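Participant: Next up: the structures, one after another.
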Structure 1
């Protein structure tokens with residue numbers, strides 16, 4: 001799967017706009033994880049095609065994090081130049097500021113729906129509350145003991161785990177019925193199998 005840096009930039013930019021013009025970077029990354037989880041479980045497709053890492057503060061979209069931090073050393077010239085047209089770091093480098101209107105044409109209707117639904121339901125929480133919340137989900141929970149040893153700071157996550165349900169949360173936001181969830185998982189796995197076969 002090819003990482004979509006334009007969508008990643010516009011997701012950060014759009015969330016900053018929804019947040020009043022700027023947003024904490026860690027909060028934005030947590031909201032993006034939530035949007036990916038929502039979209040994957042409902043439609044069987046990723047939004048950004050990023051690689052996820054389990055870290056101390058929860059799931060992190062690796063390349064999207066580099067864009068959020070405007071890490072020139074880790075971005076291609078195209079990725080960096082494109083990101084700088086739409087977002088910038090604030091003076092404290094903890095927030096992302098929107099500097100141009102989001103280009104929502106890069107998203108499908110379902111992808112915009114995912115971002116809107118997640119912001120509507122979780123945008124009121126700060127980054128630490130969202131990080132704490134993320135620790136209840138299987139895709140992070142399975143790596144908790146390894147991260148707590150302090151010997152490792154990140155672990156690769158598996159998208160198949162996004163289809164699992166948390167044991168500790170009642171009335172979970174991600175509450176698709178079993179048939180819809182299994183259908184979405186099958187679509188995702190079949191698409192992956194085809195893409196791997198074509199490599």
Structure 2
């Protein structure tokens with residue numbers, strides 16, 4: 001049964017951990033799963049990711065940033081996500097178009113109509129069946145993210161270097177989207193222990209994954 005599940009949240013919200021736990025759970029049931037991420041997911045997308053997340057590109061204009069995300073997403077949808085769904089796989093994606101609304105519209109202040117138009121163009125109308133939003137306070141998330149980055153040789157920390165106010169705007173926009181699209185979004189407390197969050201994720205997906 002094909003299913004498109006996306007995970008959203010600010011830096012350090014626990015998305016990567018929860019995607020791995022969910023993938024392991026689904027694989028243990030014999031379900032076909034594909035894990036992917038944005039930006040990235042394809043050779044072209046991975047190269048774009050390096051540009052977007054490199055702190056040396058801190059001065060990148062918001063419009064350039066938006067266009068790069070759209071380019072990566074267009075390739076991702078065509079080369080990876082749509083083919084996997086056609087094969088009947090469950091696709092777990094670390095961020096999708098909601099991240100662009102939250103970060104580039106909410107965080108950067110780009111026009112809503114522009115962001116929506118580019119999201120629609122890049123995805124060709126593809127939309128997640130369900131979106132898991134792992135919520136946590138900005139200071140907590142950034143603290144987790146900085147600790148994680150400290151142990152990595154190749155740092156992708158351009159966004160982690162943004163001021164807290166930027167991340168507060170991003171989180172607020174995420175929560176606004178969740179309120180506007182409550183049929184698709186499932187908001188989960190990312191402050192709870194990892195196993196508790198995992199159980200909450202499984203509970204939120206119960207109707208989609210009987």
Structure 3
């Protein structure tokens with residue numbers, strides 16, 4: 001019997017595990033999206049999912065210096081509402097994104113980022129324009145411990161070594177039902193001089209027994 005995966009986001013200010021002491025939302029993987037932004041009066045927690053124009057207006061202003069994106073949201077399609085992931089980003093929080101497996105796996109679950117659902121390219125600017133080490137997307141596995149202050153993590157892009165997350169901290173396949181965790185942030189390099197919009201795909205890969 002195939003193992004099923006539920007991906008959830010902590011939408012509370014309490015850094016507590018999935019299903020114990022904090023508010024989490026389970027993601028609809030076909031319709032929900034994540035938004036990374038500077039925020040605005042209409043791009044904020046509890047507001048309806050904004051238009052593309054509103055998202056553009058709430059974008060990060062390039063300054064010629066490195067910037068870490070400060071606000072992260074789930075666009076909850078079923079409720080047509082933005083839900084802020086307060087604990088995500090350059091924080092020391094552990095329980096931010098949860099990956100709940102209802103049984104064992106044959107391989108260690110890994111998290112990758114790609115341009116689109118074909119999972120063939122990492123050509124977008126935010127994924128490093130083909131060079132994974134230049135990706136703006138950073139990730140760190142927090143299954144076993146919280147990250148340190150100003151954690152560096154891995155530049156996430158594609159499937160090459162050191163550019164994807166091992167969600168079980170490199171400990172291999174899951175022997176039974178369990179929940180794994182990670183944190184993400186977007187770091188815009190000082191070299192970024194031209195605005196860009198991207199919709200990369202976050203993928204969790206694993207094989208069932």
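Participant: Quick check on the output: 3, 14, 20, 20, 21, 15, 6, 0 is P(r) over Cα pairs in 5 Å bins from 0, in percent, for residues 84-163 alone, derived from one of 1, 2, 3. Which one produced it?
Facilitator: The correct label is 3.
Participant: Here's another thing I want to ask about it. Suppose you compute log10 I(q)/I(0) by the Debye sum over Cα atoms at q = 0.12, 0.17 Å⁻¹, for residues 116-179 alone for every structure in 1, 2, 3: which one lands on -0.45, -0.82?
Facilitator: Here the read-out was taken from 2.
Participant: Starting from the value 12.1: which structure in 1, 2, 3 was mean count of other Cβ atoms within 10 Å over residues 60-67 calculated from?
Facilitator: Answer by label: 3.
Read the figures in this text as sums done on the coordinates, not as results from a lab. For clarity, every value in this text was computed on a predicted model and none was experimentally measured. Cβ atoms are built from the backbone, for glycine too; each structure is taken alone.
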